[in-house]
Every structure is written in C-alpha cells, then in structure tokens.
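Student: Below are structures written as structure tokens.
None of the figures in this text is laboratory data; all of them are computed from the coordinates on show. Note that this is a predicted model, so its numbers are computed, not measured. Cβ atoms are built from the backbone, for glycine too; each structure is taken alone.
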Structure P
C-alpha cells in the first residue's frame, strides 16, 4: 500500500507565488536496492525528465515542460522497503494546480510498468553504467552531511580535553603522558631510560615478548625512551588525531590505533634479530596509513583531499627516510604500522560510506579486529617456535655464562695462589660450556650473518680458554714465562670483541 505523506502549498513572499509540494511513498515489493535504483533511474529517462544527479541513495531530476510551462524538481529517495517520491514546483506560475501531485502519480505509474520491463541481466548491466556516474558522498544531498565537524581549540588546555569530534585523541595523549610521569617518578631517566628500565615497564623485547609475555606487543605503544621521544610522538598524535578522528569516529579511531600498534610491534619482532623497542610511533604511523588510504578515494572532497595528502605524504616519507639513516629508530615498526593502517583504512571505506548502517559498521570493526589479532597471533606463535628465537634464548644463557667466567678477575691479585687456580679452573669450565653451547646453536637454521657471528664467538671462547690456561700455568710455576704469549692472545681477544661489537 502506497502512502501519501503530504500535499501542501507554501507562500513565498519574496517571489509572490505559491510553491506546490507533493510527497508519496511507493512500495518496492521485495526488490533489491540495486533493482530499485535502476528501475527508478530508467523511469526518469522514460518520462523524458532531465537527471540532475544519481547516487546509491536515489535520483534528483527536473521535468522538461518548456520555459513558460509548469516545471518541478522530482526527488526519488531510496528508503527501507519503499522509495520516497517528492515533487516541488520550480516554475514561475502563481499556482501549480495540482501539477506536483500529477507528476508523482505519473512517476508512480511509469515505475510500476518499468518493474516488469527490465530483466535481471539488463538491470546488472545498467547498474554498472549508472554506478560510474554516481555523485561522491560529500556532494550527495540525498544523504546526511558526512563532512567532519572539526574541533575548535580554545587555549592550550583544550588540546587535552575530550570533545565531540576530538574525544579519543586527548585520552590517548593523556595516557601516554601519565605513564611517562609514573616511570620518571619510579626512577626511570627523564631523557635517556636504559633498556632494562623499559623492559621492566613493558617494552617490546624479543626474549621477553616471545617467551609468553605477548601483552608487550600493545603495552610498548604507551612507553617512550625519554621526554623528547614522548614530545615528538605526542605532537604527531595531536595532528593526526585532530584531522582523522572526525572522519572515523571514536570507535574506528581507537581500534585503528590499537590494532596498528600491535601489527607494528609484531613486524618489529620479525624484522630484528634482537630488539628492545617502545613508543607510540608505530600506532601513529598506522593512523597516518588509515588517513592516506581514505585520501586515495573520493570519500573526502577534492579541495580538502589534495592538500592533506601532500602534507601527510611528506611527513611519512621524511620520517621513514630519517629513521632509515639514523640508528636507534625502529623503522620496522613504522613500516608495520603504516602498511597495516593502509589496509585497515581501505577496509573501513564501506562502513564510512554508510555511516548510518549500524550493523555494517559493527561487522566491519569486529571483522578487522579478529583478522588483525589472528594474524598477529599466528605470527607471534610462529616466531616463538622459530630457530631464531631459540638462538636468542641460548645467547642469553651464553651471556650469563660469560659474566660468571669473567668474575674470576674480581680482586684477583689479592687472592692466594690456590684461590686463583681454583677460580681459573672453574672459569675454564664455564668457557667450555659456552663453547659447546655456541657450537650447538650454530646447527640451527639461522641467517648467514649469525653463523659468522657464531664463528667469532667460538674463536672468542677458545682464546679465553687458552689465556686462562696460560695464567694457571704461570701461577703453578711461580713465574711469568707465558706473559709474551698471553699478551698476544689478549690482543686477539680484543680484536674479536671489536668485531663482535660491530654485529
């Protein structure tokens, strides 16, 4: 049953005539949206009306009755199970004499005929042609205004206060700052925290993270290596949050931040043989990736899109190049965040174009979250079982053995000969254990550079054993007969250590 919404006339004082308006809802009788749209467009063409624009929401057209005849603007809008057909007078006649209603009735009759005039194949072909000319969302007056409402700042403190279009960003910034203050209050360095302090607070560490502490993939995104590191990252987060959050909304923005942060941390673990990394930059690059993906489509109007794309592109390229040239910057995390952000941004697009479709938006967010976490979990499990991780754990054991073996030299000259010999004997045993451990580790499937490192470590252990044996021999003899050879071996040890430090 078709429903007439209203039939009215409005007096326009400035023009001196009545403008007619008539609206009616027509049942689509189970047609799909695609079928309804094509039939609606073809009906307009059949009536000889001039189309102003078409979109996935409907069509606006004008009757073509001549300059001195009555004319109207007809709006056909796709709703749930019905289409709304509205006609508004746009001619210079003083009254429309029911012309608006006649136009709607005429459209209704033609629409009913068109339902049976087109085959499914014809509808498919025609829809493809019409779709090419669909107006962009930001120009579609049949839809709600999708342009973002940017937050207006009023003083420095307003940067840190949540608002309608700027809600998640200040919370994220505040969280990072509060955690940094807590770290400093517990004794962590304000400018240059050491690796152990960062690991204690939840940094992404190869050994700790892959040894069951998976939560570090996310916790490290809220930690920073000093005040300057925090300052630079928060500036970048302020900038991208101010621009991007109004486009995405709260849920999509926070999910993008968290998921790209996890993906960035996972790629960092995969890329580096051993790493201790922290910082929000991976997640921030993820947000920039999401923004770039959206800017590469027509979801944002061209006048805004070009300038933003250039500015953000320059920022991303500069930071990637700088990170590649300067040591100490985890560029792998930046790349991981950027790539995952690009992917998530493109996956967001269908939901962004239909912001009022709650089910689609929820399904999009949950699917992206599940897939990202599942992929990260798969990568995490694979890395935790890899030879590379086994090797890193064995190297931790080796370094502990090395530390014990070198303890013999603490107050060495103040000890009696028997204590010196006993200590050297124990340390020789430690070096032998370390030597066997490296030999076993070298059987793992490892990169060529790691095998070369192992060769140096094997030589290092053997030289240490030789030097300890010579020292023991001198102590037993009560002379310094091995000093010349011992000095030569110590020089070789220094050379090996120097080579190892470069790897």
Structure Q
C-alpha cells in the first residue's frame, strides 16, 4: 500500500509564545520508526513533516493529494491534537477512499472522541512498529479489523477496541528510523538549544537518538512509564546508528533522548567505552537520574564524550518530591550534582517544575533557592502541566477539576488544549490547572522570577553568553528579555 506518514503542524507558538524560539526542530523519531517498519513490511512509504516545514492547512492538503496515498498516518500530541480534530474530518471528506490513522499518547487517550468525530478511521494504541504492518495487511486485504491488536476503530457505528497497549519487547528487531525520508536541512537545534551547552562546530549538526525505551520510575506527572519498563537496544546497534549519523548527517553532537539513559550502570559504562573506542572526539548528552549514577559511571561517560547530563530535579522541597513519587531527596540531588562536577567537566543541567500538587508560594521560592545553591550549569523552570495520560491528569479528571476538552456527546473543544503549556508565562496563556495552595498570577510570576534569579548571576550568565554565536546574540538577547521580565 502507499502510506504517507505525517508529522502535523501544531500550536507551539500559541502554547509557548516567545519561548518557542528556544525549541529545537528535530526529526519525529517515533513516526520515523513506524515508517521504517511499514517500509520493511513491503509498503511504499512517504513522509511529510508539516511542523518542520511550517505548512498551512491548504498546502498540506495539496501535498497529500499530490502524494495520492492509500493510507495517511499522523502522530498526535496535545500541541497538535486540535489541528487533527478538524483537519482529519476534512481529509476524509475530500479523499474518502483514504484510510486515516492516528497514533501516540494523545490519540490513545482521546480515541473514542476522535473516532466518533469522524476525523480518523483507526487509532493505534501504544507503540506502532508491530501493529502498523498488521493493520496495513488487513486494510489491504479488506479483512476484519477486530483481528488487529491494540487498535480502536468504529464497528457498526460504535467505537470498538481490540484491547492491549502495544509495545515492542525486543528493540533489536526494529529497523533504524527512516531518516532518509526527511529533508536534512529542516532539522537543527534551536539558537539556544534545550538539550546542550556544547557549541557544535560550524558545518556540523546536532542529532538525537534512542538507545532504550521506557522508564523504571513512576513520576505522577509523566507518561514515560506507560512504555512498560526499560527495554534497551544492543550496544552494537546503537554504535551503528551513531556511525550513520556521523557519516550521512554530519553530526557533531548527539543527544540520547532515552527517558532514563543511566538506568543500568554496567550497560552505560560499556556503551560509553564503545563510544570512546569507535568515535574519539564525539560529544554527546543524555537524561540522567541522581540515584542511577556514581563516580565510576560518570567518569566512564565523561571519557566516552559526554558533555551534558539533564537531571529531573523538579523541586527543592522533599515533601513535594514525595508527593509526585520522584524517589529522590534534596540531599541526594545535591550530593549527585556536586559529585558530577567534582569528578568530571560534564555540564549539569537541572530541570525544575513549579506548581506541583500541594506547592505553596514559599515552596516555589525554596525551589528557586535550591536551584541557585547547586553547581548547575543551566536550569529550566516549567509550570506543572498535567498532560493527558499522566497519573496526575487521570486523578484530576476523575475528580472533575481539570478541563480535558471533552464535551457532551463525546465531542471535543480542542481550544482547551492550548492551555496545556509548561511555559505559560512566556505567552498569553493561563495554566490549565493550578494547585489550590497557589494562584495563577503567583505561579506565572514565580516562573519569571526563577529565570531571573538563576541566570542573572555572573557564572550562569557568562555560560549562556559563551555558547551563543555572534550572529544570534541580538535576537537571543531580545528573547531573554521578553521571557525574563
């Protein structure tokens, strides 16, 4: 079958306002993995990244017509869920012979409403690499959809589910993501990138990949744990993909997007040693947890080229860390960050969340104080957003105290999803939910205060200044001023 995979445009500018300039444009690897699996199964696959190309609705519709697909598959996030709700219906009306499929967490959560609206034919629940080839085979043969696992669809006017939440047990069976279907020039890190303090040499690119899937932690604000624990790729497979990125994509920096790259000490040391052996001079970054690193692993990572480690610190208040099941204490956080800086030159990047359940204004200030007390090289301060699929979202929805966008008759008001923004103070948005102990105004002010307190100090300020290219300095200064004040 002719399959067209599409990364939809989204409402990032509305969600983030001035903060959108800090967001990197990266390949949608999840969708590209699915595209590769469909191609390996013998289907003709094309790809459009409407987000990276900044396509409007009319241009995207024309591109789809020109491609003449039999199947169109979209990936769905909260930020593009509203677009899919309206565009999917138009697509099915204007191209009635095309099968429209949705996948990813957002589509899974709202499968009933999406299907009832007529914006799609099938929702794939969970990871799609094994489900999609089976689904395409049934569609091609005109078979029974009830035989395909982990999907939702309409049968006799009623939404039906086949049960299960698909996940790939053995990652070694997957082909590499179909990056060859993309336009290389579309993807680069932002002017002030989210992931890295390393300044990539001129002429080189920053790329990202996954060496594992899932997470062993159960943080209540996150959906990563839905991926059924940690599953890792063989080290030789990871090395092969890194080699491809260096040869074919001129990568000068690689970020491992694993939810928890440091989950297994022995594997991380082995992978770091392999990176050092095969690619001396390569620089890379990753996501870490303070309780899954020690001096041996950090030294191995540094020797292997690691220059950035992102830590989900979240809060400077132990009571709040316990409330969101973070499985770490402020003492453990401080010890780990100081250890990293003592035994290596790796940049320690702290990720904080303001407005956790039960957080009072004085707790927000305590978190800001804690961030400034640590030897961090960079910090991000987001506002808690209970994204659909997270335990916090499910609890708030069950209690009827968050607007999930669902309206009577299983219709949707997707405008609500614009308020699911972690950086509301950068835009005209108001947070979708604020813990009763806080106020909207107080939380927005705390986010800006955190940025000023952390970055308007000599060391963090100079770090940011040094990583900017001269051509970007003026625009970045304007953006910083808008987001700080």
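Student: When semi-axes √(5λ) of the Cα gyration tensor in Å, for residues 368-431 alone is computed for each of P, Q, which one produces 46, 10, 5? Display every interim value, and only then the final one.
Tutor: Values: P: 46, 10, 5; Q: 31, 14, 8.
The structure behind it is P.
Student: As an exercise: mean count of other Cβ atoms within 10 Å over residues 320-327, calculated from one structure in P, Q, equals 19.0. Which structure is it? Working shown, then result.
Tutor: Numbers: P: 11.5; Q: 19.0.
Of the structures listed, the value fits Q.
Student: Work out which structure the value 15 belongs to, where relative contact order in percent (Cα under 8 Å, 6 or more apart) was derived from one of P, Q.
Tutor: Q
Student: Please compute Kirkwood radius over Cα pairs in Å, for residues 280-407 alone for structures P, Q and give me the label with the greatest value.
Tutor: Result for Kirkwood radius over Cα pairs in Å, for residues 280-407 alone over P, Q: largest is P.
Student: Where does the value -20500 come from, among P, Q, when helix-only ellipticity at 222 nm (-39500 (n - 2.57) for each DSSP H run of 4 or more, over all residues; to 500) is the thing being computed?
Tutor: Comparing all candidates, it corresponds to P.
Student: Taking 0.97 as the value of Cα Rg over 2.2 N^0.38 Å derived from one of the structures shown (P, Q), identify that structure. Mind dumping the intermediate values first?
Tutor: On the way: P: 1.53; Q: 0.97.
Label of the source structure: Q.
Student: Okay, next question. Taking percent of Cα pairs over 17 Å apart, for residues 32-79 alone for each of P, Q, which is largest?
Tutor: Q
Student: For distance in nm of label points 7 Å out along Cα→Cβ at positions 88 and 248, find whichever of P, Q sits highest and give me its label.
Tutor: P
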